[in-house]
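Several structures are given next for inspection.
Each reported figure results from applying straightforward, stated rules to the coordinates on display, with no laboratory input. In this text, all values refer to a predicted model and were calculated from it rather than measured experimentally. Cβ atoms are built from the backbone, for glycine too; each structure is taken alone.
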Structure 1
Amino acid sequence: MIDFLLTLDRLKALKRQALMSIPHAKAAHRTEIVARFLGWRTYASLLHDLRSEGQFIDNFDYSGAIDFSRQIDIDLDTEDLGELAERLQDEFGSEADYSKY
């Protein structure tokens, strides 16, 4: 089950998890892929919303992330995104230790 709160304070950890799951993409491309995976159209729009308040994540957009990765010639598949989903759930899920943020 996917349920976690994403805040500006947690962006560094989010980027670290994305690096481990999608190491073959440039940093800027990774952040755009992650934004789409989380349901935003761009990383800038994700940042804009996070500056207002934390965002509750309750699903992942696999097709949006894969479609974007194809547009920018990044080899990405559901296995890569599945690994990222597991990492994010472990990092931010209901059992996660939020005291480190």
Structure 2
Amino acid sequence: MIPPLLRTLATGSIVLLGGAISISALTTSVLRRKALINKEKFGKLCLYCRGKGFYKCKLCKANGTIKWSPLHDPVFVNPCVCPTCEGNNDVSIVWEMDGYKS
């Protein structure tokens, strides 16, 4: 036979634990819904950089160097540092959009 005091304590702890779990689940669902509403409200991620602010350099194809020769019909092709990304393999969206006027 279980003593009445232990039964009362077990019942109370189960009720408190269940309440905490239900409050946690409710809070999580509300915060996820709010985040989804904010994402729809303030727009989608950038199609080019996907929200990172950088994209791969198209001139050097994210290699950091380009093949260059000062002659029209080159005998020797020298690798040079890419002037667009300066060898960093990525270009900042802000840098690219500086000259853009809407």
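Can you tell which of 1, 2 yields 21 when relative contact order in percent (Cα under 8 Å, 6 or more apart) is derived from it? Don't skip to the answer; put the middle values down first.
Values: 1: 40; 2: 21.
Only structure 2 yields this read-out.
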Discussion item. Comparing 1, 2, where is FRET efficiency 1/(1 + (r/R0)^6) of positions 17 and 41 (r between Cβ atoms, R0 = 25 Å, to 0.05) highest?
Written reply: 1
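When distance in nm of label points 7 Å out along Cα→Cβ at positions 9 and 49 is calculated for each of the structures 1, 2, which structure yields the highest value?
2
Looking at structures 1, 2, which one was helix-only ellipticity at 222 nm (-39500 (n - 2.57) for each DSSP H run of 4 or more, over all residues; to 500) calculated from, given that it came out as -14500? Display every interim value, and only then the final one.
Numbers: 1: -17500; 2: -14500.
For helix-only ellipticity at 222 nm (-39500 (n - 2.57) for each DSSP H run of 4 or more, over all residues; to 500), the value -14500 is produced by structure 2.
To which of 1, 2 does the computed value 1.5 (distance in nm of label points 7 Å out along Cα→Cβ at positions 33 and 73) belong? Intermediate results must be reported in sequence, preceding the final value.
Values: 1: 1.5; 2: 7.4.
Derived from 1, not from the others.
Determine which structure produced the value 87 for volume of the Cα convex hull per residue in Å³, calculated from the coordinates; the candidates are 1, 2.
Working: 1: 87; 2: 201.
It traces back to 1.
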